[in-house]
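These are the structures, in structure tokens.
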Structure P
Amino acid sequence: MLGFNKYPDWQYEDMEADTKEINHENLEKNRLVKTISFESVDFKEFVCYDSHITGGIRRDGFIKRFMESKDAFSKVATDCDGKIVGYGNIRVGSNKQLAIGPLYADSGDIAETLLKDILKSINHITQYNKIFYYPSTSNNHAKEIFFKLASNKVRENDKMFVQFSDTIPKISAGKIFSITEYGLGFC
């Protein structure tokens, strides 16, 4: 049978909050993690981390342009040895909206640290109307982080049913806190 007929045991959700309701101070910061600019990391190491999360899928050019976009705020998390342990991106979309994703991290506390530091880098965040988040259904901590950020004032919109035509990639769904927005309407 041809077509998109392979379904993983995880899906993604579409969540949103009003930017007036979010407060990055609600998020914890892991003091052992350092967040740095995308430009200051070794790109080969970055691609290695990204492809590990995405099940070996290489998207070097796409992710480089995505992270360097003039309408994006990006950070990379490193441990005390300088090893990449996560990265995140928030980009500005139409109608003065923000989208979080990708947000990949080795643990929930690293994801919180990344999100906190990226949000702190956005001047006058309330100039934007809404902020969107796309967590994996298999990562409960991902949802908890967004509810914490928005003081529980979150709207849960839909679940997105992921489908594949050949094989299901062996992704690290537990390390995915928010995907790159599925329609790329925020690019």
Structure Q
Amino acid sequence: MLDRNQEFGTLTDGRTLRLERLLPGPIERVWSYLTDPAKRRLWLAAGDTIAADGARVAFVWNNAHLSRADDLPPPEYAGANQEHSLVCTVTDYDPPHRLSFTWGEAKADASEVTFELEPAGDRVRFILTHSRLPDPGFRLSVSSGWHAHVAMLVAELEGEPAESFWSLHKRLKADYAARIGDMPM
């Protein structure tokens, strides 16, 4: 049985991913890893500081920094091993409890990411929700990608070494492909 910090995300309505973890606190520390680009780059992406509702923020990825030199991405993600960016719009900013933003430019059909933080004793309940996922391929990529990136966050906050990103992502993508294939879309 997996511990809570290794459990697979779930597709709650076929188009919404939900991933929950228990992280070491305090809550303000976890919040800083969501909003401070110097800390966020250690598990997800650098870019702009997130500090207000309605702000347009850039996330700048370089997954090569999260991987061993010999751990290369699969061909379909070859470009993701170089610096690339995504501009998002903050839709809910409630420090240190809730942060939501569009996944890409704010359009009516844009998917949306929400991080929720709740005190849980000496830990922090971290809930990631990515809604309005448009198609099966995107759902698979997002599910395995978020799981891998959040595993990097867990390791960083626990002060433990993280598994190399691309190795982890490849394994998780295969696992999610089997799981998502069994889920209603």
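A short reminder: the numbers here are calculations on the coordinates, not readings from a lab. Because the structure is a prediction, the values reported are computed rather than measured. Cβ atoms are built from the backbone, for glycine too; each structure is taken alone.
19.0 is what came out when mean count of other Cβ atoms within 10 Å over residues 10-17 was calculated for one structure; which of P, Q is it?
P
Taking helix-only ellipticity at 222 nm (-39500 (n - 2.57) for each DSSP H run of 4 or more, over all residues; to 500) from the coordinates of each of P, Q, which one would give -7000?
P
Matching task: 18.2 is the computed value of mean count of other Cβ atoms within 10 Å over residues 42-49. Pick the structure from P, Q.
Of the options listed, only Q reproduces it.
State the single structure among P, Q that was used to calculate relative contact order in percent (Cα under 8 Å, 6 or more apart), giving 38. It would help to have the intermediate numbers written out before the result.
Values: P: 38; Q: 25.
Only structure P yields this read-out.
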